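Got some structures for you, see below.
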Structure P
Amino acid sequence: MNTESKVSERYAEGAREVQESLCCPVDYDAALLKILPQEIIDKDYGCGDPSRYVKEGDTVLDLGSGGGKICYMAAQLVGENGHVIGVDMTDEMLALARKYQPEMAEKLGSDRLTFHKGYIQDLALDLAAREKHLADNPGLEAGAISAWESEQKSKDPLIADATVDIVVSNCVLNLVDEKYRTQMINDIFRVLKPGGRVAISDIVSDGLVPQHLKEDAELWSGCISGAFQEQQFAQVFLDAGFANVMYDKWDEEPWQVVEGIEFRSVTVTAVKPEAVASDKTHSVIYRGPFAELKDDEGAVYPRGVRTAVNKSVYDMLLASAGKDSYIFIAADNQSHLTGGEKSKGKSGCC
């Protein structure tokens, strides 16, 4: 099965006519949907809402941006100083997203979006530039094409190294052929700035998907048989060097059950670590309820014990979804009890 062509065909059809079987129920922020064109809402195929992790001023990269729904939601959150980049390989979906770009720019007060044609497993390759090069130079042999691609990716990558604050995606990573998945996660790591985040909504399975299901084009393009196994999904981010990897959203009820295998929507969040600092001038205290926590680097945080950490770890924990599990004590001894609010000193009895 040619995974890429089957997926592109299915989603090209989804850009032309609504494909209800491609999406699961998601509770999106109604306020962000209010100014979106109805066609974009109707032709969106997702399983989660990674836009809720976007912050003001962010440069956002949406992998498999489709008709642009998450991009246009994120554009409202980043404000005038932020920017949103959508990458998709399907011409029909890109046309749908760009169709409303002038209208949305007027509503937002500025044009904060860019849509690129590209593969989410190779964020350096500019597919539009490749197509133009082939059209201008017909009859090129495979070796010449490969050499041009290598030069283009080196000199003018579609998404440059360390330029993105947050990578989001909505039910798309599972569509990529398994042989490209390590490259895909490594490329996400590459384009993120140190301290950058990921928020990936996708479908996972509670068991390994058998080969005969993987070879079913309808199930693969329908976000079923290409699903990551649930433990594997978190592990691929750890293997790429991410920290603070966690399932922030986990649907209790499966979206579908096929041959006894449960397929459900989840959202994984993670952080690209900053350069390791040697000074341990900050501290955190793990609140409980467990005896201790152990992070992906092997550091242990015993319950109720002040643990020295360097600034990069301190900032990463403070920005994480699990920040409420810690008491934060900065180098200046000002406590940040819940996500950065400094405690106020009091005299007398507590």
Structure Q
Amino acid sequence: MRTIIERFLYEGSYVSHEKFGFGHINETYLVTCEKPFRQYILQWINPAVFKKIPELMRNIELVTEHIKRQYEKEGIAWKDKVLTYVPTLEGESYIKEERGYYRLYHFIENSISYEQVPDARYLELAGEAFGEFQHRLHSFDATLLYETINDFHHTPKRYTHFVDSLNKAIPERIVEAQSWIDFIHERAPFMGLVIQGFENKTIPLRVTHNDTKINNILFDKDEPKVKCLVDLDTVMPGSLLYDFGDAIRFGCSTAKEDEIDLSKIDVNLEYFDAFTRGFIKPLKKTMTEAEFKHLSDSAILITLELGMRFLMDYLLGDHYFKIHRPKHNLERAMSQLTLVKKFEERKPEMDAIVRKYR
């Protein structure tokens, strides 16, 4: 590992490296150096998940440099506010070794991340952080970015794949899941919401983070304050609605993503209020009317899309999502599709909250 680290322009003398964090995709190590004391994050990027790693890293370079320039123009110190990579000896943002691609980031000191939402204050801070990310990139041309995962949130295409999968699915599983298959079919007309908005120019193409869970935010260890957004691997062109919808799906459910007891699943409106308040705050002047109108719809859309993907994987024999028990993907699908129902029921209240902060 040291030979890999030595290919980057880091400060100090290498002392050690150790496994770091709880990520399930990439491998992450905390690297410690001395004279001067410095710490870095070394990551091996998983090629089974990310097929276009040079393009992925180019996206990260473009987006982070744009945000840094904005801070500099405003006289704001950007250290610890923006994820910053350490260049290689050749001046690149990554290296390629026999095992694959590696990158080195500056370590954000005195920071902590949360796997679950501690309380409503933190969800408001998360909303403001992701809204600020959108605000900072409002002036960035999203067409300059690569689509590193094709059709990532193209819900109509996801539905087409779902329909096609029924011809190849395990017959017994189709019978078992028929009511949920029908549930998805009934909502097919709704799935074109964002794509149609792109086509008729009512929804603008923006830079999107595409993984807006709270564990992708580093908070200050000592006080409720955001330090930095992390995990920019899925930064791509997309819709602001994707980021809002996924954050609400994850942060405002009263149950786990794979909850078996469906009676536990509902929408935490206090959390929805908090995240929405934070998210809209930096974006009042830049969001379009269509984006405001469809904020609540985006939670339904993204949750429906994920539930459909879980169900398709179950019907085809569990080849994509890693499972921990025989019917795990079916349970995930049932949980997410039940949450869709709850979002639909709560939509008038959610819309009222959006209007309040609009």
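Nothing in this text is a laboratory measurement; each read-out follows from the coordinates by a stated rule. If you're wondering where the values come from, they're calculated on a predicted model, not measured in any experiment. Cβ atoms are built from the backbone, for glycine too; each structure is taken alone.
From which structure (P, Q) was relative contact order in percent (Cα under 8 Å, 6 or more apart) calculated, if the value obtained is 18?
On the way: P: 13; Q: 18.
That value comes from structure Q.
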Structure from which 149 was derived, volume of the Cα convex hull per residue in Å³, options P, Q: Q
Structure with the greatest value (metric FRET efficiency 1/(1 + (r/R0)^6) of positions 141 and 221 (r between Cβ atoms, R0 = 41 Å, to 0.05), set P, Q): P
Which entry (P, Q) yields the derived value -9000 for helix-only ellipticity at 222 nm (-39500 (n - 2.57) for each DSSP H run of 4 or more, over all residues; to 500): P
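Could you figure out which one of P, Q the value 3.0 for distance in nm of label points 7 Å out along Cα→Cβ at positions 53 and 285 was computed from? Can you show the working numbers first?
Working: P: 3.0; Q: 4.2.
The structure behind it is P.
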